[in-house]
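Undergrad: Heads up, there are several structures right after this.
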Structure P
Amino acid sequence: MAAEYMSNYFKDIGIPPYKDSTYYQKIPLEKRELKTVNISVGDKRYEYKKDHYTYPNFSQTEIKTNNIVFLGYGIDTKNYSDYNTNVEGNVIMVFNGEPKDNNGNYIVSGGKEQSPESSYRFKLSKAKEKGVKAIFFVTENFKENYNRVEHKIEHPGVSLLKKEEPIPFFYINKEMAKDILGKHKIEKLKKKISSKKTTINKKLKKTISITTKNNDTFFYGNNVLAYIEGADPVLKNEIIVITAHYDHIGVIDGLIHNGADDNATGTAALLEIAAAFQLAKKTGYEFKRSILIFPNSAEEKGLLGSYYYVENPEFPLGNTIACLNVDMIGRMDEFHPNDSNYVYLIGSDKLSTDLHNLSEKSNKKYVNMDLDYTFNDPNDPNRFYYRSDHYNFAKKGIPSIFYFSGVHKDYHKHTDTVEKLIYEKVEKTARLIFYTAWELSNAEKKPKVDKKNTFNLNRY
């Protein structure tokens, strides 16, 4: 419905379909539901959702093994690593989170905030890299954690068809962990790791049986593409992508999550920017380079729409000179409670000094918003740079800017509703993005990529 609305809007303002009479790039997706999850240790069978849980993110599996490796916290960094033993072909069990030292500081980060490497995604990725068959996460507050993520468990998982999957993973309660560890006490193990600041590994002789069965269905989502050709006979082959995700998280516990700020604001900005460029073209205000307005889908499922586009580009990535990404620009956050004249810019200087300077110049010339670079800091624990759609373009070496107003108490809740939006903030941010794109389109040269970003998510 949303994709149809936008394609009709583009048609109405005179932007033609880009290919084969369509505005859509079809995204092949897979919806996965867990039918059964069975785990046994020895002769004891554990109950799904009571003793353990998982998400419908991996293929159905059948694993039988006679041992399991306890591997500390499952972290692998320069200043702390649990991987000092070969775990290839094994099932492993790790503690959730990150160890603290005797002063209460996290050992990996060295401070009061946990490192990104302590997240389950990093641990899963590392375990897969090391050839692990499956992983158990020992969960301190099992019931509380289960209640918090129940919607992820009960609702089908969505992924790109043929995209690489994680290894099987399960969150287990302390009682199940104690049965596996036997004489090795959880708190004693944690204290030893904390005091010595080094890992403890143990290979435990336990017969483990894991069986999961899925119900998989296949369908297509839609990226929407509106291509507005530039006027210069040569430079029109270069493209500025302006993107925003138009999906949200759906219905949870019977409550409609409308996503007014996340990301109807970014989508609305995209439509207005498209209208402004198209009006300029109709009325003879020429711009040299072409503009690709790109409302993308399945961002909330893992940046899937933008990932699919950069892996299957409809326009050559080599001709794409910049990506401007808009996500949540309609509210004020806790750091700006009385000031709507700001926007966070993330990534503008990561790959190109030219893009950053042009962005600053465009703001001073046309809009004069307060550009806040707080979340552009590589050490920012929120890691927002890696969490929205520009990231997939940046990984391909395309200079990118992420426009963002910060999180708020209604983020990913059914209370993210339209009456709470600050419309002049959306309008002013949209103008900033339009003018930045306008200056990019008419610049003498495209932004030079003069910086290298290794996109190494491990910081420690």
Structure Q
Amino acid sequence: MKILLVYPSTLGPDRRPKKYRKAYLPPLSLATLAALTPREHTVRVVNDIVENVDLSAHWDLVGLTAMTSQVERAYQLADECRQRKIPVVMGGVHASLMPDEAKNHADAVVIGEAENLWSQLLKDCERGQFQEFYHDHEPPDLKDVVVPRWECLNMRIYPRQLGARYPMMPIFTTRGCPFGCRFCAVTKLAGKSYRTRPVATVLSEIEQTGAREFFFIDDNIAARPDYARELFRALPERNIRWMSQTSTTILKNPDLLDLAAQAGCFGLFVGIESVNPRSLAGVHKTFNRTEHYAELLARMRRAGIVPFLSFIFGFDQDTENQFETTVDFLTRNQVGSAVFWILTPIPGTDLYEEMQREGRITDTTWSKYDGTNVVYTPKTWSAANLHDRYWQSFQRLYRPTRILRNVIWNARSSAHPCRAFLRGAFYQSYFWMKINAREHPYSGGIGRIA
């Protein structure tokens, strides 16, 4: 069979897909599906953010994965496939949490992780006898994870460092999260389980991939300290540079920060979410202790790791001066890299279900569920005021007069200040341009062309 796997873009207000010159990271999930596909089949992976999706060619199966903000574009492509009589299967976060909706656009829907399901789905496709839903009630054993087939992707569309053979590559070591934040979809997909992958298989994948920079896409790479120590102690001999995500609870085991830095970690994303304890309590994230934030940031700097902080605005308990308090916190603690989001009730989460019961969901245009739009009735501000103040605060954080300070703060935090200064200068300027265009720095890709 000829199989096309597509990573969709998002739709703009004109209902056309947004297009960019470069995408950020290659889609790990689709490269994994390619690796799970027997070699007698031909597989092509297309990133719709940059590339055109040609459905006029002969395809025996099209696979689509999508988060909520991407799913309307995925539905466009799926509907066109069905018009052309091309079998189409959908998976990903949104389809897993809203399978009945997704089934209206696809011949089959994969719910949750696909490793144990893909082989049977391909056999069913060859017979022309799809099941409506493929759902593995037992999660795959991470000992059996395959190495992604990156050769099925066009790697030229991803940015890379000067002289690098590959862009920064995604990889994972764990799946799941032990916490239960009410706005998060992770535990709805995997429960509160936290599964680890044998360190030897992680190291093998690093060697086989051949890249020098990696992004560990784990939701919380240090949630199991003993495993994190084993991993971090094994990485230095691989001589790679990497980033990942962690929670504030890493402060309970501060040696992990030193080990991560020695293992090549140069930046960690931390979901601070709020400097207001009441806002954190309202979404069951009380493990974030605001009184410990300054110590966490200081320890990261001492280790030589640049902190990348994430904040959400629009919680019911937010105060009128929440934006000013947050920017002041970042200034006081000399944080040079932070991103803001508007609270977004993702379908299938506890937060969405509560707001739906209360009649507070005001917009179900899924393309707007990207963290920059107000799709519910907030309590502290009007929707318009929350939206405007969000962008004003984001612009304040990356205004030209502040960018130099941000870059210097990041360079001082880094174990490699010169490299951090140059990298920071580029990305800070890029953030400024995207934010002034009212586009989130992490959305879409680089260099909007449509």
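Laboratory data are not the source of any read-out in this text; all were calculated from the coordinates shown. Values in this document were obtained by computation on a predicted structure and should not be read as measured data. Cβ atoms are built from the backbone, for glycine too; each structure is taken alone.
Undergrad: Work out the source of 59 here, i.e. which of P, Q gives that when percent of Cα pairs over 27 Å apart is computed.
TA: That value comes from structure P.
Undergrad: Given that volume of the Cα convex hull per residue in Å³, for residues 51-202 alone, derived from a single structure, equals 126, which label among P, Q identifies that structure?
TA: Considering all the candidates, the number was obtained from P.
Undergrad: A value of -7500 was derived for helix-only ellipticity at 222 nm (-39500 (n - 2.57) for each DSSP H run of 4 or more, over all residues; to 500); which structure in P, Q was it taken from?
TA: Checking each candidate, the match is P.
Undergrad: One of P, Q was used to compute FRET efficiency 1/(1 + (r/R0)^6) of positions 243 and 347 (r between Cβ atoms, R0 = 25 Å, to 0.05), and the result was 0.30. Which label is that?
TA: Q
Undergrad: Out of P, Q, which has the highest value for distance in nm of label points 7 Å out along Cα→Cβ at positions 19 and 427?
TA: The structure with the largest value is P.
Undergrad: Ranked on relative contact order in percent (Cα under 8 Å, 6 or more apart), which label among P, Q comes first with the largest value?
TA: Once relative contact order in percent (Cα under 8 Å, 6 or more apart) is tallied for P, Q, the winner is P.
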